[in-house]
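Please treat every number below as a calculation from the coordinates, not as lab data. Treat the numbers as computed from the prediction; the structure is a model and nothing was measured. Cβ atoms are built from the backbone, for glycine too; each structure is taken alone.
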Structure I
Amino acid sequence: MSDYLDGNALAGPLSEVFSIDITAALGTCGGCGAVRALAQAHLYVDAPAKILRCPSCGGVLLRLDERAGRLILDLSGFAHLTIQVG
């Protein structure tokens with residue numbers, strides 16, 4: 001059994017920050033350079049923050065912490081995100 005969900009599970013919480021479906025965005029891992037849709041990443045929720053990890057190397061791509069009425073979003077694990085518009 002896996003102990004993670006796929007990146008689609010972040011659609012709800014991230015909809016509070018982004019007005020588009022961010023799970024379809026292509027992210028480039030800053031660690032290994034793999035390019036994948038956010039939905040394909042591994043989401044770990046058994047921590048104080050939600051952690052999204054690269055399915056290729058396991059590196060942390062994103063941290064989402066919800067506390068005291070604030071969302072703290074750390075995207076530092078991505079080299080960049082490519083978002084389809086229009």
Structure II
Amino acid sequence: MTIEISKEAQTQAIQSIERYFCEHMDEPIGNMAAGGLLGFFLEELGPLVYNKAVSDVQDRLQARIMEVDIKVHEGELQYWHKPGRQRKAR
């Protein structure tokens with residue numbers, strides 16, 4: 001599975017990686033190296049994050065489906081259980 005991001009997002013991500021290295025590492029990282037690191041992260045970690053997101057969405061949708069079932073469920077064969085419905089004496 002290939003995770004692709006827009007050119008704009010890619011440019012911003014590379015700039016963010018460069019800034020992170022500049023502020024938190026002993027040596028700065030070049031533009032090409034940052035792009036390579038981004039590619040590695042997208043290929044190696046992207047599917048992990050993607051799969052977690054899909055799982056979270058499935059859980060939320062399942063919870064919503066259960067809510068719908070509770071809210072719209074109608075009891076079956078309830079005619080004789082309604083108030084005021086009594087059997088006539090013979």
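Ranked by relative contact order in percent (Cα under 8 Å, 6 or more apart), structures I, II are led by I, which has the greatest value.
Tell me which structure, out of I, II, gives 6.0 once distance in nm of label points 7 Å out along Cα→Cβ at positions 33 and 73 is calculated. The correct label is II. Each of I, II could give percent of Cα pairs over 16 Å apart, for residues 17-64 alone, but the derived value 57 comes from II.
Set I, II, criterion distance in nm of label points 7 Å out along Cα→Cβ at positions 9 and 49: the highest-scoring structure is I. A value of 18, 17, 12 for semi-axes √(5λ) of the Cα gyration tensor in Å, calculated from one of I, II, originates in structure I.
Here helix-only ellipticity at 222 nm (-39500 (n - 2.57) for each DSSP H run of 4 or more, over all residues; to 500) was calculated and came to -1000; which of the structures I, II was it taken from? Source structure: I.
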